[in-house]
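Every read-out reported here was derived from the displayed coordinates using simple, explicitly stated rules and does not represent laboratory data. Source: prediction; values computed, not measured. Cβ atoms are built from the backbone, for glycine too; each structure is taken alone.
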Structure I
């Protein structure tokens, strides 16, 4: 699947801890965050993504994401922001901060792209030769 070693180790470890990770569904959001982050390789972003999807947490913002702060900043105040400013911007929306993130994503609002586009990756199995 072309997964690097660090991500592969995390996936294997998550499989080994499946029963423990399943128990995160039975606790509040703060406890779930702490339990998820106790797994080596799971950081703020990964824990938020898990809480959004598996827990249905309407307040789990993907801090640490490259694109999300700029998209939300552009939408709400007309300029890109960093994670600290994003937390400040979204504070009035608690406990629905992820819903704000998702609405911005669904609206297709994002920062203008600059620089060259990446060339298609042709070295992977199944990729077409042009």
Structure II
């Protein structure tokens, strides 16, 4: 079996299951699963809806110990320093722990929706 992995840290786990791992851009995994270039995709369920992965899928296995993908929101320090005091205050007011926790809640909701999108047409869910 050829499995597309999200990151290098997923490789030992997937290979321990007996699969060969491949790296591919997320933009081609739907087509490649559909046409047999790959047999499986290891990805967060939040991607199911975005990339219509329920369409070529027969099964979704949940709770795999994958690495996940880290997301960061970065700003150029020079641009930040160049802002007015009011501009920096506006950025400071919407960043930090509150932004991180809010984004995590949205990410969890999108992942749950992705699993539902896959279950609705009858993709078999393996927990």
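Compare relative contact order in percent (Cα under 8 Å, 6 or more apart) across structures I, II and report the one with the greatest value.
Values: I: 17; II: 32.
Going through I, II one by one, relative contact order in percent (Cα under 8 Å, 6 or more apart) peaks for structure II.
When Cα extents along the principal axes in Å is calculated, the result is 46, 44, 21; to which of the structures I, II does this value belong? It was calculated from structure I.
Computed over structures I, II, mean count of other Cβ atoms within 10 Å over residues 26-33 reaches its largest value in II. Upon calculation of mean count of other Cβ atoms within 10 Å over residues 2-9 from the atomic coordinates, which of the structures I, II produces 9.5? The correct label is I. Upon calculation of helix-only ellipticity at 222 nm (-39500 (n - 2.57) for each DSSP H run of 4 or more, over all residues; to 500) from the atomic coordinates, which of the structures I, II produces -14500? This figure was derived from I.
Once FRET efficiency 1/(1 + (r/R0)^6) of positions 18 and 106 (r between Cβ atoms, R0 = 35 Å, to 0.05) is computed for every structure in I, II, the highest value turns out to be that of I.
When FRET efficiency 1/(1 + (r/R0)^6) of positions 90 and 114 (r between Cβ atoms, R0 = 35 Å, to 0.05) is computed for each of I, II, the one that comes out at 0.85 is I.
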